[in-house]
Structure 1
Amino acid sequence: MFTKIRQSITVREAFSLVQPDLQEVEREISVESVASVEAITTINQYLQAGGGKRLRPALLLLVSRLFGPSNECARKLAAVVEMIHTATLVHDDVIDLAKTRRGRPSPNVVWGNHTSVLAGDWLYMQAFQVALRERNFHILDVLISLTQMMVEGELLQLERLHRIDVSEADYMELVDRKTASLFSACASLGAVAGGASDESESQLADFAWNLGMAFQLVDDILDFTSSEKILGKPAGNDLREGKVTLPMIYALDKATPEEREAVRTVIHDGSYEQVPFMRVLQILKNYGAVEKAYDRAHTFTEKSRSIIAGFAPSAAQRSLTAIVELVTERSS
């Protein structure tokens, strides 16, 4: 209990360093989300009101603060990465036929698939419009490479959907493209905004890539172990949607034919009607799959922690270290 309380205080302190900047980022997103077509503006406002951890913009802002005081470029780019992240969520919900997002009906449920996809496209382009104003080719290069990586990741996920023969290497490739690449880009852009050297930018991109890998692994573990109230979406949702994530990959590697068939049934049905969710949790427990997945996540956080420890002690450096701990220990 003491560890949990101490952890929450550390995280609060981590974000407090850039809280005024994050408020400016929110205002920037609000202004930049207004379109000439009312439907797009309405969807964007709905998405922003849904909240979120704002971990990615905070990461960018804190990396920038490693090299000096807050600046306008960092705040603009923080808004850009959050807009891109939000656009990917809109597209993901359409592809996954999701019903909820952060405890509310997802945009595709409220406005339909066609309108939601176009709103996501608009948000992508608006993010690039904001980034373009910085007149920095390196920034655009980072963002274009990022967008290509994420789209390729989504296509690879579609190819592997509803399959139980997904390998750990397949899974890691998806996490790299869909999550870690965005974390890495946030750190690169923060370093650019702070005027860092190429070497420092590269180190911080590696720091954030490992952080992003750990973040997604823990996210996928929590999909099995957390509650719908905490997650903002039904527990066990990934498997229901046909996604075999790391805990299940570890379990399937040792599972009996009957257990494999039970998992295949959930994926085929898209529900837990024939095979209860508790049966799936028991399969994971039989092979220590959750613990093994946590161990794998910790290898990434350890790498991330060792990289950030190489930077000079400062409030920003301590905050980034705290975020590393947050990612592994979080419950939602």
Structure 2
Amino acid sequence: MKDLNVLITAAGNVFMPGTTACIRNNGERSIRLVGADMSEDAGILKMCDAAYRVPRADDPHYVDALLDICREEKIDVLLPIMSVELQSLAENRARFDELGTKVSVSEPEALSIANNKRKLLEFLKKNGLPCADFYTVHSAEEVKEAAALLGYPQRRVCVKATEGSGSRGFRILDETASRFDIFFHEKPTSGLIRLQELVSILEEAPVFPELIVMEYLEGAEYSVDLLADHGKSLVSCCRKSLRMENSIMLEAVTVDAPEVTELCEATVEALGLDGNIGFDLRKRRNGTPMIMECNPRITAGVPYFALYGVNLPYLCIKKLMGEQLPEPKLEYGRIIKRRWLEM
């Protein structure tokens, strides 16, 4: 089997050790792994065979920098990690194809929906897929009105920026939240806040950012990672959260939850997504799963599933190389705990 050269972006991220383990420990072939990051980080060379510094993903020269690396390193497959880079990579896919580099990325139109929380919720609603109740708001006054329509203050309500990741621009409105309890008993990253406090923060902005105000889903939280082939889901894996911290699932259990995975697969089909895709979901109190957001790329959670039978990043590499995929089966009921390791 042919050895490969693989380029991975954002190689200095905190989840990189698990991602590189998936790629290296594939059981089939040797892979030369090249990492790109906007910072100089000697630690990348502990995980990768070569490291390159590149501009920020929103820099107009970012794609050219990646093309130079692909040309220099004879890269077979490019695996992007950041949502912010996907659109430009999709729009420049043909330039990578000319070098013989396969890029794991969906089509631009699908990405413009999947990467925007408002557009995604609107798409779900339009296509008859389960969708949480929400309102799009453009002023502090509209935030108050939308919260009231969703039952606030009797019920909790969520506020989210339409674009962003890692809980940026996310808060849970709860009028019963004690600022004293939050100060002494919650970490500084707690998402709880009262409506008036949020309004005072938003009023500081010179231009009001687009937000969505959404019902708070009280049920269990799930994450689904899957591999898609232009809308067809090839393999899907689901885990149920046992402990969350800073929007990161630190303890989870692998589960067989067809009502959850089937919703994600239907969304993938409707959007025509391709490659590694991740979804975050929660259930309503009645048990109906609702998609909260979609990450059309490799997510931080894929090492969970590689531990128990499904190596999604490597399966994506095989798909891009036109190779026949095995039929991996996930072991259910396995608990995974994420720990930190110093480097």
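Computed from the coordinates by the stated procedures, all read-outs in this text should not be read as laboratory data. All figures in this text were calculated on a predicted structure; none of them were measured in a lab. Cβ atoms are built from the backbone, for glycine too; each structure is taken alone.
Tell me which structure, out of 1, 2, gives 0.9 once distance in nm of label points 7 Å out along Cα→Cβ at positions 91 and 147 is calculated. Derived from the structure labelled 1.
State the single structure among 1, 2 that was used to calculate relative contact order in percent (Cα under 8 Å, 6 or more apart), giving 21.
Considering all the candidates, the number was obtained from 1.
Among candidates 1, 2, the computation of volume of the Cα convex hull per residue in Å³, for residues 139-314 alone that gave 133 used structure 2. When distance in nm of label points 7 Å out along Cα→Cβ at positions 243 and 275 is computed for each of 1, 2, which one produces 1.8? It traces back to 1.
Looking at mean count of other Cβ atoms within 10 Å over residues 51-58 for structures 1, 2, the greatest value goes to 1.
Can you spot which of 1, 2 the value -8500 was calculated from, given it is helix-only ellipticity at 222 nm (-39500 (n - 2.57) for each DSSP H run of 4 or more, over all residues; to 500)? Clearly, the read-out refers to 2. Given a computed value of 8, 27, 25, 21, 15, 4 for P(r) over Cα pairs in 10 Å bins from 0, in percent, for residues 43-210 alone, which structure among 1, 2 does it belong to? Label of the originating structure: 2.
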